Structure formats: C-alpha cells, structure tokens
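Pasting the structures here.
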Structure I
Amino acid sequence: SSLVVFPLSTNTPYAMSGSVEEPHEQPKNNWSTCSLVQINAVYRHGTRYPMESDYIKMQRTLHELQTAYNSTLPQWLQTYAFSYPQSVSELLAPAGEVEMEGLGRRARMLADRYSLPSRYSPYAFVFEHTHDISLRFFDNCPKYKAWVRYSTNMTIQTKAFEETSRALAMVAQLRDAGLHLPPSASFQWSQLMAVYDACAYVCNLPLRSSLFQPSIPIDYYECGPGFAISVAIAAPLLADMLATMTATDHPGSAAIAYFRFAHAETVLPLACLLGMCSSTSPLVASWTEAQIHHRQFKVSRLSPFASNLAFHVYKCGKNDEKRVKFLANEVEVDMPFCHEKGYCTLDDLQQHFYTAVAFDFQNECKL
C-alpha cells in the first residue's frame, strides 16, 4: 500500500515523510566484492515536544476556543487537554525515542552485516552534537544572521502569504469544517498556525484531516536556496565529512563511524549543498497550487523528525577501490555527476564539491 504523507514541514514524523527517492530494485554495479569500512552521517533529533513558546501559543488558542465557542466545537475538543505539560517542552517525545532507536538498530544491523567491530571505542566511533561549530554554522555566521535570519524578505513573503486567497481559504476551512465555529467567529492565521503546530505533535488529532501544509517560505529562505549564503555556510560540515571519509585511505587511522546529531537548520542546508534542493525560481507567496505541489524543496521530505544524510564508504575488489553510497533518510540517492559509473569515488566527491571544501567560512561570514 502507498504511504500516506502528512506535509507537516520539519514537524513531520519520520515514518510519514515518504522517501526522498525510490530505492533501486537492483544495484547498478557489482558490489559483491565490496565491504563497508565507514558510516559517515548527520542525524536530526527524533520527534520532540514543541518549543515552549509554541506550547504557550497552543494553550492560549485552545483556551480561547473552549471559552468562546465551546458549545459549537466538536465534542472531543470541548474538553480536550494536551497530554503533556509545558515542562517537557523541546524534550524528545516517546515517538522520537522510537525513531532514534530504530535508526541505531538499523545502523548496527548494517555494521554487523559487514562484520564491523561492535565494541565502543572513542577512536572507532565519533559522536558530535550541536555544540560543535561545524554543526551549528547558522549561529556562527554574522553575515547569515544579518542577511537572512533577520531579513525583511522572509517577513514580507510570510505576511503576503497570509493575505492570499489560498491562505484565507485554509483559515475558512479549518474554522468551518474543522472547528465548527460560527460564521461570525474571529479566527485568524496565527490561530490556524497554533492548531497546525498542535496537530504536528499529536498524530491522532481528528483535526489533522482538515489541515493543509501552509507552505510559507521561511524554511526556503532560512535553510534553503532562497539565499546563497543559507546553503553555502554548510560547507565546513561537508568538508569535514569528506576529510573524515578520505582518512579511510589510511587503514587503522580512520574511525569506523561518524555520528553527528543536529537540527533541521543543519540538515536542510547540507541537503541543498549536496544538490537535493535545486530551484529554478524563488518560492514566493503568490505561487499557485501546481507550483507548490511540483517544487523540489519539500521540507517534510528533506528534513522530517529523525532525518538523516549519510555517506557509506566501501572498499571493493583486489585493489580496494573506494566507492561511496549517498543515502537520504536511509534511501540510496544517485549523485548525477557520478552517473556514468553508477557510483562515486572519493575523488569524484572531492572534485565536485571543491568549492565547498575551499569555502573560507570566517572570511565569507564577515559583515
């Protein structure tokens, strides 16, 4: 059966995000002589509870609805209360624990298949998290923060979207069909977004079927191809991944696995830098339904909860040729520039991403 995709942007559960690319039925090349020598990956955290500021907005909206329109609300919503307190804001939810456990288990199964060591060693298994500069580049680039994070362009596009007929229709649909509010009810875009956030964290809310993806352009500009620098600043991370993969040319000195844990603000720019977000025209509020549907930059697929980007390095044949597989959300994705061979070598990656490797982060980020 086909997978039902719930387009909840970065709040999409991993299992509901769909595949970035359909898996190949048959390998394009003979990999029978290959053995895995390294897993080099970036993982986003699994499903978490909402940010505290979002939780407060959700509670406020719920209180307003139950106070002003209790008699007209769907029966289940008249007495509804969130199942988690404000104190757990931003912590990993049970569903997120399941997602991360699943990722770890499947990585272990892959390693076991190739008889990689299972005993932990800080030299064999490297773990990095968001305090590392290479993973938190968006907070360490003054130019990015000035040109993008605090840019008026995003605000203009977001406000413009709220006034489009599509946005007004979404508000009306949720107000009438989802919440059963009277025609005179004051229901605004900000309240729709609070409901949207609530449904993103509680997968079984009946309102879910009444919601559509807002498709506002914030992520496109802040973490995607809307601004060149939003993607370019992921270069140090990609350079580090390439360098640690190249270290496998010296057996005994390279780690077996690099596990980096970060946020959507890390995963999305890296995905775009790797060529997964090409866009021929900027995402703006005036886009039609067809343009929105066919866009390549779909956050719910690129960076759902527990999203991951990984390089698997293999040595193959008598000459121990190094081949690299690239996977997005555990599905192998072709690198077009390696298409003729059907696989990439480390040299292919170094040459193709030369600009990223040479990116001068400190200089490029100066105001």
Structure II
Amino acid sequence: MGTKPRWILGIPCPGGMGISLGGSYGTADYREMQELYSDDDDYSPTKYDTNVAVSWSDTLLGRFSLGYYRNEAWDSDYNSRRIISSWSQTYKYFSVSVNWESDISRGDESDHDMFYVNVSVPLGRTGVSTNSWYRESEGRSSYGTRAMGSLNDDNQYTVGVSRDQDESVTDWDSSLNSNLHYTTLSVAAGGDNDSNTNYSAALSGGIVAHDDGVTFSPYPVADTYAITQLDKPVAGIEIVTSRGPVWTDKWGQAVVPSLTPFHESTLELNTQSLPGNLDVNNGRTAIKASHGAVAKWQFTTLSQRRVLLSVMRADGTPLPKGVSIVNDAGEYITSAPEDGLIFLNDISASHQLYAKVDGGRCKLNYTLPEADPQKFYEEIKGKCL
C-alpha cells in the first residue's frame, strides 16, 4: 500500500567531525505493518520526514551530537520539529550518556523538553551489568535502575525498579528468558507499591514438518532454512549456526532456522556435546542455498567403545609392560603401556584378543558390562589365560 522512499547520507569530516542528512517521503496511502492494525482513529500518515545532525568525537572528551528533526503529516496541521542533543563517553569501569530533546514546534504552550541521564556499569566478569537513569519530561521527573545478566548460556534475566517522583509510585519488574533447546520460554512479573501486580508467560519458536518427521526450533524459522541430522538418533547435540545454537532431538534432527540466500552459511557441531563414545568425521560444513530453499545436511559420526583393561596372568602377576596385543589373525592391535594395563580404542564383545608373552600367547578373558555412552572410556578387569 503506497510507497515511502528513504535516503540517508553520512559525511565524515576531519578532526572527528561528522555530518548526517536523512529524509523520507510517504504517499498518503502508505502504511507500516503495525499501522494497518492500529485502533487509533486520529492517526495521520507521515508526508515528509527530514533530519540533519552534526557530531564530534574525541577520545578524552567523548562524543557530542546535535540534530534537527522535522516531521509533516498528511492529515494534520501539526508539524513536529525537534532538537536533540547528546553526549556520551565510555570510561574504564562505566559508561555515561546525557540526552536533551526539545519539541520546538509547540512554542510556549507547555514544557515539552525531555532530559535524561543514563549510567551503565558492568560488574566485572560476572556477566551482570547495571543501568541507572534519571529523566525529566514535561515537568515530571523519574529515576530507576536495572540489572541484566545470565544464569548460564541458556537463561538471561533482568530486574528493575523505577520511581515516579511526582506520583510517588515505585514500580518493579523482572523477566527471565530461557532457551529450552526446542522452544523459548519467556516469563515476566511486575508490580508497584499500590499492590498492583502483573504476570505473563509465553512460548516462542518454530515447528517444521518435513520428509523425516516434525522438528522443533527455539527460534522463528525463516523462508530459507535447513534440516540437519546425525546418522545416529542421538539427542542433545549442539550445532552452532549464524542464528544461534540448535540441538538435535531424540531422532538426531535439528532445524537450522535461517540461511543467508546465495551465500555460504556455516554449521559447526560442538564436539564437547557429543557422548563420550561418539566422534564426528567432519564437524564443520558450509551450506549455500537459493532464496526459499530448504537445505539438508547429515553429520557422519563414529561410534567407539574405549576400555582400559586391567589384566592379570594365571599366576596372579600383571601382564608385563610392552606386551603386544593381537587378534585371532595375529594382527597387531596395541601394546601394554604399563604393567597390567591395556587401552583399547574400539572394543567389541565379539572380538577375541591375545597377548604375546613368554614366546607364546595367552587369551584375554573379560566381560563387557552394559555400555555407558557418557564415559570417554570404561575400566574393567580381565585375565590372560
């Protein structure tokens, strides 16, 4: 519906100076997506939108900017004209910004200036940052503080409190955003000193039906995406994508929620998330897909059962260090690195092994318990008879 071309021009200048110019022109029938569903009957679409700003940056003094913004609507006699100025600087332990905005289009009708100060302080290596602010607008003042951090890679939280000085109202709010690997959970709670409280919870993500089943994603799925899988049905394996990490389900499948059309998108399997008895042949690949395509990729894994075998001979003495271990055909498998110890990289109950000792050989007798896929290797005892 309608058109709205925009233009912007940035001009770097010597001495840390910069000039920016911008504007747009919207036809009377142009609407943004959110405006199509607006219940505001007094809404008037923007006709002209222009701005000009000057900035200056200095390592010691910080960054200063001054801008003029003008907005003219189609169905309104009111034209908005604002002046916005700001200063910001980052120091070793905190950063600070000061902003002032004045609506000069209203003349002396009322006080439409707005002034606010913001101070951000990261708390060392804890991953927590705090943000404190003070704001004055139309003769009213308020202030508050907020803390943001991560409980772990999958859970981020915010906690905040603010105070409206004129109304004597103190508000608090908190939120937790959790990536549950196959969906995202967002919960929030808030209230004030008048005993008003509110709560909310939401699940978000994506669901894809494909030839091999239905797969869930913790992120919205774009129109160009991929289905990736392991050649074995192993759940909980992390795959790093440009959109964020995804995890395989019980069938070994995961959705890569978005790919960049006509460009290579890298997928990397996190080998640290593999069970101890599983390796990957090649854990990194790049997928190039056309717009609207659904790509597929399979990671090939290698399943191994590693065992540290403690072996005693018939006379009760440990198998000597350096003894060669061979199979039924006499082919060399490994050697004992220490007295009585043999490390086998890939063992099977159906494989018979022998130790070449004292000019002959003895048969390794052992019983394999039920495999523990989370262990890198298992420790068992055996005899060489």
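Rule-based calculations on the coordinates, nothing more; no lab input. Computed from a predicted structure; not experimentally measured. Cβ atoms are built from the backbone, for glycine too; each structure is taken alone.
A few comments on the model shown:
- With respect to distance in nm of label points 7 Å out along Cα→Cβ at positions 103 and 335, the largest value across structures I, II is given by II.
- Computing Cα extents along the principal axes in Å, for residues 183-254 alone across structures I, II gives 70, 31, 14 for structure I.
- Structure (I, II) behind the derived value 40, 23, 19 of semi-axes √(5λ) of the Cα gyration tensor in Å: I
- Relative contact order in percent (Cα under 8 Å, 6 or more apart) - highest-scoring structure of I, II: I
- Comparison across structures I, II (criterion: volume of the Cα convex hull per residue in Å³, for residues 199-350 alone) gives the highest value for II.
- Structure responsible for -10000, with helix-only ellipticity at 222 nm (-39500 (n - 2.57) for each DSSP H run of 4 or more, over all residues; to 500) calculated and labels I, II on offer: I
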